[in-house]
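For reference, the structures are reproduced in the following blocks.
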Structure P
Amino acid sequence: MKFAVLVSMFGSLAFTAQVWSADEPPIDPASMDPATKPGTDFFQYANGGWLATHAIPPEYSRWGSFIELSERNLNDLKNILEACASKEGPAQESADGGGRQKLGLFYASGMDEARINAEGARPLQPLLDRIRNLPDLAALAAVVGQLHLDGAAPLFSFVASADDKDSGMEIANLIQGGLGLPDRDYYLRTDDKTVRLRSAYRDHLTKMLRLLGDAAEIAAKGADQVLDLETRLAQASKTRVELRDPESNYHKMPCAELERLAPAFDWKTYFQALGLTDEMVAQIDVRQPEFCRAFSQLLSDVPLDTWKVYLRWDLIRSTARYLSDPFATEAFDFYGKTLTGAREPPPRWKRVVRATDAALGQLLGRQYVEKTFPPSAKERALRMVQDLKQELRARLQALTWMSPETKKAAMEKLDAMGTKVGYPDRWRDYGGLELKDQPYVLNVLAAAEFNSRWELGRIGKPVDPAEWNMTPPTVNAYYSPTRNEIVFPAGILQPPFFYAGADDAVNYGGIGTVIGHEMTHGFDDQGRLYDAKGNLRDWWTPDDSRRFNERAEKIVEQFDQYTPVDDVHINGRLTQGENIADLGGVKIAYGAFQKALERNQVAPDAKIDDFTVEQRFFLSYARVWRMKYRPEALLLALATDPHSPPKYRVTGPLSNLPEFAQAFAVPVDSPMVRPAEQRVNIW
């Protein structure tokens, strides 16, 4: 689950920037808009007061519950890192094998602004020289391998992950990529906004090459070469909707077949650069074979000098934020200001804290959990997961559109679904990572290579069930189809999502709907294609698949109708998985909440602070998704994000729930009430 954002509906009003406070009550009337009827626009009713009084801070392109909590976590992480970097702090060598020392070194190097600015791009010069002096395509393959280890992504991505059809084993995956703009369509669309954006991108490329020392004319020519090359890569790329089909993006093949598919690329040299043996890459899942065929042809057609410019650009694109101010500022001006509308870059300490979490996530996460995450929070979250699992199981049993055969397999999958809460049971060992008192970017590259080699080293081995794909401080959650598990980091198990002492309505409407959302991903249009063991396998009868698709298509049609800005519609096809999960999540959480009321002998119409407990459930749900964002960020999200904007993550699902209308006595002719024949009910 990733979050999307919502444009302000009070753009002409004066705003004050405020960070969420832990003292704010779970349901705060001051955050609401009583002038709006619940049945007209429940998002506005529940959040209008907050929208009217909260500005998007200059460093952000969006602002809401997720980011407010992330801000609080950033401050906690900052305090931890400052203590690690301080000679007056606790002893550096400890039971974590020197982890605090590594954290302190990394953070201190990132905060040494004077040294960073004095160095400029000099720390990258050996690699830049290696690119500039490439003699042939074999040498190019070796450099691409090194750049991939360093966290850059020229041409394609090469990662380890569970085999979709043998989920107990890790396999190498080759995935389309190599683009500097957020999506293929930014290269191919011809509307005025996109054309202007490409022009701004060309200017950005030119400025970056100038910062690397190219003369003005050479930099301008290089920018044209890069844009042309990336456009040709984009033409060979699948759309985001096409990438959502797991079956059509699974192509397991021997390495020899990949070599025949893309003969112009020296795969042997590339794999050697990554440190991979022949046995490790004996089988590879080439997700988009046509893309590989196309970039191989480009290697034959495009002059080597153009590839050199492209690789120099890709290196500087991936490292600019760790370099001196001219590089970092230019990167922000395009990727932050032009693309998303942010007004100014975040302060250095925030950038370095985020980089530390990305580079040393489990080292930092271990410190974070020890200081901020009580065992009681984990225990209560696990109890809620069990409640919601029982509710989903009951809903599966009661389905009238699914055959007994498929229903049995669905319940087996639910029963097998794993749960991880808070933090890993076993922490990753960073003993082999060497960080030094050296330029910041070199520590970033050292950590990136360490993490890349660690990940690639899993290829050909059994999947480690203890591994996590998010760090503990992350304000997010996810479902893994190949592991068939739901994961909730410690970072999200806090207010306003989860309150240790709040009433059930608040927690089931908050973190409960998040838990239900992730569970439902196991049965959305993608997740349903994986079985209880996480294998991509059709376990549905043809009739059940047809009936599911008919219901899912109604979700697509509903969300296709929403226009968050101007005449730009939500892409119901791109967002259908998340929309299904949102609808399922709130239904499952509501059902579990009703059972909690019965268990605790609380009447549904019992009131707390002038709202019934049922009303508080829906208000808590809407509060989780309160968000506003800048127009540029909204357009970017509509083009690339598989989640609908938050307003529609509230109004869309609730318009399909008669329980919502009943809780607020909403008239049947209200915008938030769909006629019975138009409602969608999948899970």
Structure Q
Amino acid sequence: MNKILNRRFRLNSIGATIIGSSVLLPLGATAQLEEVVVTAQKREESVQTVPIAMTAVSASGLEKSGISGTDELSMVIPNLQYSRQISSATPFIRGVGTKNSSAGEESSVSTYVDGVYYSSMVASVMEFNNIERVEVLRGPQGTLFGRNATGGLIHVITKNPDFEPSAKISVGAGSYDSFNTGFYGTTGLSERVAADISLLIKKREEGYGKNRFNGRDRVGEEDRSLRSKLLFDVSDKTSIVMSALYADRESDVGIARQPAEGTVATGGGTYTGDFQDINTDWEPIVESSQRVLTFQLTHAFNAVELIATSAFSDLDAFTLLDQDSGPSHVVNFVVGERSQQLSQEFQFNSTGDGPLKWTAGLFFMSAESKNAPTQTTSANPAFNINMDTQQDTTSYAAYAQGTYDLTDATALTLGLRWTMDEREFSGRTTSIASGAPINPAMPVLKDDESWEEPTWRVALDHQLDDEMLLFASYSRGFKSGVYNTLTVFGDLPDPVDPEILDSYEVGFKGDFLDNSLRINGSVFYYEFDNLQMQQILGGAIFLFNVGDSEMQGAEIESTYFVTDNLDVNVSASYLDTKYTDFQNGPVISPDTSDNIGNVVTTNNDLSGYELTRAPKYTYSVSTNYRYDVGIGELNLNLAYYYNDGFFWEPDNRTKQDSYDVLNAEVALVERDEKWRVRVFARNLLDTEYSYYSQQSSFGDFVSAAPPKTFGISAEYSF
């Protein structure tokens, strides 16, 4: 057999590990690694032949590990930290990410859904609704995906319609007066047209803690999403997939916060004594709604495949934040955000059998983001201001990547991308009382800037034998410059410069013991220029640039079928980071204050300090034990995660201590998988850890991650 074809496209029983098989094995069957195909290089390949550090997790694997949304992915992805800050997603991969959350700002870890880039950090917070799998790529993906993926990317792939009629309904309930229900149905409408619909509703009536200011529960949580797809099998060479998504969310997770222990915030707020409680005169809440339309055409020419993807998204978000997080009316924020995005991509893939496999494409995106409007309110009339700002982004890119088989076992990959980004900023900051501009010299703020940058990837991989792939790569990532849109002081903001990351990595991927054991690992070194960092001044969040940084680390992950009834997944990561040139880093001194009681911020040399959200060690262990009970199978699942701790801010003063999280699930699955009943517990150890912590001129604040929860659910398929 041709060894090239065998190495590149074999989809045998080894296939690609996807954590959490959902397939019931016949009695007496031998458990092996499940086959799956990933699209990390924008073409269907086995993950074991892709020279990229990545993890793919199936919908079943996510469920068994107690993961229902993006902000819980850290449980199963090495070197990923994921949480929420205010209204936005804050993913960090290998210490690279973005904490800021203003309109028009984008994360250094990109989020994609079905190949469509999500520019809004608010939209990146999502519950998983009828997904097929999640792929997480670690390291800069500056060639094929490109758009701001300096740290890596998270790609959520949802199911496509099936011509065979089927449906599934689920219902569940749990602690804190929670309830959820879901429905999925798919069928063929004709010989060439299939459709599906997926509905998910999750509601938690009871808050995780109390607001001691008014004696009521904190705000609960509600998520609703509806997705529908149409599949047109036009011909043997042409297919079209159209999809529509509506999703809305209401929650105080990531925004309900209180002063950290030992902090006396501006206005006198202090720690309540209970990790989940708050004591604020305003009820913090985030409300968001999103609409997405996608059209994807796939057509096969003689030796080339075309994939044309068009997408439009529209998002509204409304946030109430008590900035001083105390009972006094010092400063509160009302943040309105409206974002619209239009994107178009044309992708061409070679389909021939020769030694060269290539992908090329063109990408365009236009995004409009508004603070519509954002207001600060205070007992001091001078701080009652209105910020009405807008940031428009236009991005163009062209890319090409090819993999050439130098020998039957060795291949060279070369990729190049050119990106040009244009930003336009406009806005005004006015007094709420008088309507007059805060800065009379600049009543209307306008500016524009553009950047263009090449990014690339060079990789060499070698199939050592039938069991192991070795690879080495050098790649560059680029994140666009951006304007700070919260113009509290009425001044024209200078744009923040782009960040550039160079990555050097070596790794291996191996399948052993007759396809029952998989071990993948990598070692990397990063050089980071102009890292975009958050600073808080006057209660508003700003981005600024750090000079230079370095990061190095390693990851290993494994799956082992110990017996036909027991499989174990283990992953671990190591990370060592430091700022190598950070001359004017912000240092907030809690024991000092200015003439109005705000904490004083100074600028010091922070070179040699550790980067934020970069734990030195993390590891996770999950087990799945299957036991035959006659009518079906009993699944016992445990998922454990340990984090060594990390610093929240660049001055390394506030720290998240080490913590661990344990999830558990017991599921009874009918033999033909017609029905399933689950009992589960999340954060079984009731560990207290923060979703985010913030140093500001008002003091130090913490926002609690969810406590221990439990529940039961049932689903029926027909």
Structure R
Amino acid sequence: MQRPVRSTVTHGFRAATGVALSLAAPYTLACQGWGAADLEIRNGTTLTSPTTIVNTCTGGDYLSATISGPGSQWDLTGALYIGAMAATGEVLIENGGKVTTPSVTMGLGPTGTPGTGTLNLSGNNIARGILETAYVETGAGGAGIINFDGGILRASASEANFLRNFGPTDIKLLSGGAYIDSNGFNIGITTPSLLQGVGGLTKLSAGTLSIAGDNSYGGNTTVAAGTLRFDSYTQGAGQVLGIGASSINNYGKLAVNNTATFAADARIAVDVASVNTLAVNQTLNAVISAGTLNASTFNVSDNSALFNFQAIRNGNDVDLRIVANSNQGTGIRDAVIGQGTWSALDAARVLDTQLNNGVTGDMGNVINAFGQLPGNREVARATAQTLPLASGHQAIQGTLGTFQNLIQNRIGGNSGLSSGDTLKDKQIWGRAFGSRADQDDRKGSAGFSADSWGLGFGADAEVAAGNRVGLAYGYAKTSVNGNTDLAGTAQDSNISSHLFSAYGSKELSQERSLSWQADLGVSDNDSMRQLSFGGLNRSARADYRTYSAHVGAALTQRFALSETTSLMPALRADYTWLKSQSYSETGADALNLNVASQKTDALVLGADLHLLHSLSSTSRIEVNLGVGYDAINKSGNIVAAYAGAPGLSFVSNGIDHSPWLLRGGIGYTHRTGNGTEVSLRYDAESRSDYLNQSASVRAKWAF
């Protein structure tokens, strides 16, 4: 150790007197006659040193070492001595800090008289202090104290006597408990009843930890992995035996050489690993084994949403059998019902069948992923992710409705009859539009948002007195984003629609007219579903086509309120039909869906009221408000089957709408000096937590 220089602090190694420490030779933290220093390794700093003594120096200045925080690490190439030379030393390892050393000796240094050493291992569920070594001992004539309060003591080699020369009160298990990590080695504690205190013991990693005597501490016992062995074991009514499990070959075991005694209704808590290959009807054999087993009944709990564990006594052993988390084998369905995700109810039935049958292949991987989920909410969300895209038809209907409004505004509210203008024989028009549709989640079915833009072009002419006929074409691009509240991941699609329309109007009298339109459309869908649960991360993609047809008619009566204002009530009926091709997804293996063709239709009977007001000889405004009733009102259910279970189809329910809808809009029209007519419009339609809003601009020319 170099002689300290005042007022220098480097890289997280802090001396109490403000000095820098250069740890280059053995025993560098031993007393050197000029006072003491504290070693602090924090904030991700690392230190490598040779053999080191942590010790109070002559004169009473206290020297300690603290290693704290994730990434903070002290690696010793030689032994660590804590307390020596008739003095004391203390080491604190906490909150993610780590120390590695070949061995730890407490209460005695390599030279000099005995002293007292204290080792504190602390931490919590977020970060634990770790000491990794081959063994920890108390030196001859010295005193050593180990305080476990949530920290980990990890073995670096097999060692029959891992904690040497400690007395029955030297090792204390505080409320945070002791964590001993055998790290794949076989280690032992040969002093009987050495572990004392109110805390519990958790044995980590593969390998065996053998403890002489019994479980003399007051807390719970947990075997996260490997085997924990006692000479005898007693579990009272207030204690819990924890068992970690990841597969039928990897789970914690409690082995007792002599007698194991359990209170009636003894509690066992199984901690299913987040990554596991457990399945229904598997058995974890000899989770408890004893020379003599004194036990009557067990109460087994677990953290799995899909699995339950049944304790089965087999002589002096206790096995744990894995069963479905439901007496009826409907664990996934029960989770879906509990979360109200009704659209996934039938899919859950199919998945439960796979769970209960112990399937293999990639569907077995899917079921294993479900088994890793911690609760019903996560299970219901994962099930919802496996459903087919349900928003496609409604999004297309919204786009069709926007295009149909363009035609209706051309031949209805903006006709020569209703506006008071005399139409030229032939006219052409073009309209650009954009729309936004938002459907909230409803009754356990996921909603969506859809953004569309498009162009429409048309031409019409008077073919006879009072009769006008036209043709139109429209193109729309729609981006659909599924809501994520129910599934936790997105279902998206991009839709390109081509629409063709014939339309016309006939004057029945000077104040009454009949308008009509007929549309055909084809929409190309490019869909994607994200699946992310239980370690799975997949995307299911599909391309398919939807065909559409629509016919509608309206009867309008005009009432002149003044020379500049007209009120026009209208009765109308619209029938819309859509059919999507069947399709098969790719990219998600067993969770790819084979989706049957889907057909939906709607018959909306409605009444509208239009108010037109001329602002001048060249401009006017129009306001309309209407109500409609869907006499068919289908929810648009979809039939599908998983590629991993092709013989078991299921039905995914669509949005359950109210049959009633409201619609309205406002528009402004101006005719320029050269006769070009320009219109601006805003329209909206609302129905069962659904709102479709559109804005458009139109230009019309006579020719």
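Every number here is computed from the coordinates shown, using simple stated rules; none is lab data. Please read all numbers here as calculations on a predicted model, not as lab measurements.
One of P, Q, R was used to compute Cα extents along the principal axes in Å, for residues 56-287 alone, and the result was 69, 41, 31. Which label is that?
The read-out was computed on structure Q.
Given a value of -3000 for helix-only ellipticity at 222 nm (-39500 (n - 2.57) for each DSSP H run of 4 or more, over all residues; to 500), calculated from one of P, Q, R, which structure does it belong to?
R
When relative contact order in percent (Cα under 8 Å, 6 or more apart) is compared over structures P, Q, R, which one is greatest?
P
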